[in-house]
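Values quoted throughout were computed directly from the atomic coordinates according to the rules given, and no laboratory measurement underlies them. Since the model is a prediction, treat every value here as computed from it, not as a measurement. Cβ atoms are built from the backbone, for glycine too; each structure is taken alone.
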Structure P
Amino acid sequence: MSLLAAANSGVLPPPTDMHPNMTVAWIYVAFTGVGLVIALAYAVDDARRTRSPLFALLLVSGLTIFPFAIEPAYDIIMATWYPPDLPIQLVTILGRPMAIMVPLMYASSVSLTCYVTYRMVVAGVSVRSMVLFLGALSVIEGIGEMVASHFEVMRYYGNLATIFDVPVPTLVQNAGMFSIIGVALAMIVPHLSGWRWLIVPFVPPMLYIGYVVSCTLPNFLAIHGQAGPVLFWVLAALSTFLNGLVALAVLYLPIPKQYRDDAALRKSLPAKVEQPSQVGSRS
């Protein structure tokens, strides 16, 4: 009851008095800026080769909807704060300052990873390989956020269940989102043509925020209800489990399974073609 009562009183205020290490902040801006240039060059080449606007539209999503619609809402839900003196502030939304680093990060890494995961799904990559890829991604992103948190480029505040200042559910969530988005894109892209392509920029952000709200609700209650340490870790563990479970479960839906079956069939065809000649040689 006390947890729910506290949650009903509102959300935790952000640590508005924190200030980033500006050298590290500029390194993040430079790194993500270079990443965006690479992503734009790849988008042009990919559109030329595939005759598809998919990756270009994912970049649009990363530069607009993700940072300016989803990120402010996520930051309130998951108690995340980017200080207002980060380099090149763009706008404040819902009381959350958004610096240029945020859209650069989404476009250079999130949009690209959405596309890579989609390509892995349609290529019929095995579940084991997908999980290994997402696990490696979780480690890489986790380290990046741990460094950013250490130098106060960002902060997850009010969270007791963390590893080097990064919430445990977030470590799974930041990778698990790509499993869901990749499978969803594999489901809808074959049906896109003409004006229907315009839905693409909205798909990843909406799936992401839905995934966060539904799977990380226990952690949200723990944060904003100011739960004690034991209860906090229990709720964080539940959120982590739900994030991992959903991310894994979508890989077993009929569409990704069909892509894996088709890939396995393609690999088996050469062996089947060679069998008659082998039989003939024995005779």
Structure Q
Amino acid sequence: MLKLIRRPFMQAVETPCIFLNEGLISMDYEIDIAHQTIIGEKTTSEVFSLLAKKELLKVDEIGHLYHIKVKEDIYKNSDSNIRYVEELSILHHNLVVYTNSTGQITDVVNRRAIKEEWETISPKLYSKYKKDPNTIKYVTNVQQMLSDKDHFLEYIRNHSLIKALFPDIYHLEVGKQLVKTSNVREPGTGIEMPIFMIGTPTLDEKRSTIEILQIGKLDKERFDGQPLTRTLRKIYEIPHLPVEIDLNVFETCELDTSFKMLEKTRCQEIQIGPEYLHRHVIKTSLRKTEL
């Protein structure tokens, strides 16, 4: 049963808690995603430029049902060994997902259709990359992931596209500082790192916008860095990589007074001594024709 809640403009301004916009609208967002990894003297980078449609289909007793469609996708990288990124786009270029009231993905409704599409192209991938054992292993791992509902859900939740379109803000209160804990993943190992976040939404009455600034640092009391550094030493052959780890997150988000996202930027940096640095930047902007 469709349950749609409509709130007038001024009520949205006066409501202290930020909630998901429940108007049945379709919006196009321009998204830029950049990764840079520095290991010793070697630097690798990759950049994604996307145009994605975010459409709320309905709100019911299960949650908010969205259709996410990537309309345009440009990818560049500095490592010629990374050759299977375009094929992986099948996994997230056409998603139907449910979220809860805070915008967290709770179900990928069309997982089976994505799995069927992957199974159609996977024989071609095995043939194309048969001389590349690392890529063959990756293709096999993707097949296994798609067969596991929870595993694929976790993959989608942590994907940069989802982080670009569903910021972690729908529990904040305007004018009230929030202190919370969260987790980020080190990309090379997948090891989760706890962060301590502080954020404050403020209302800009002149511009009729809500601006949110969140700053995060590694919660060192809850994190043992030794397993991470041991794994990175082995992967990248850096025997003297120190245990001391720095993790910093900086995020800004701008909403209109109906809580529609206008712009978002997230910067994340992990540094371990002078030998290891990983930067991750996501910038999301509502396409000007949508303003």
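A value of 2.4 was computed for distance in nm of label points 7 Å out along Cα→Cβ at positions 124 and 164; which of P, Q is the source structure? Source structure for this number: Q. Comparing mean count of other Cβ atoms within 10 Å over residues 116-123 across structures P, Q, the highest figure is found for P. Tell me which of P, Q gives 25 when you compute relative contact order in percent (Cα under 8 Å, 6 or more apart). Label of the source structure: P. When helix-only ellipticity at 222 nm (-39500 (n - 2.57) for each DSSP H run of 4 or more, over all residues; to 500) is computed across structures P, Q, the figure -7000 traces back to Q.
With Rg/Rh (Cα atoms, Kirkwood Rh) computed over the structures P, Q, the top value is the one for P, the highest of the group.
Here distance in nm of label points 7 Å out along Cα→Cβ at positions 172 and 268 was derived from just one of the structures P, Q, and that gives 3.4; the source is P.
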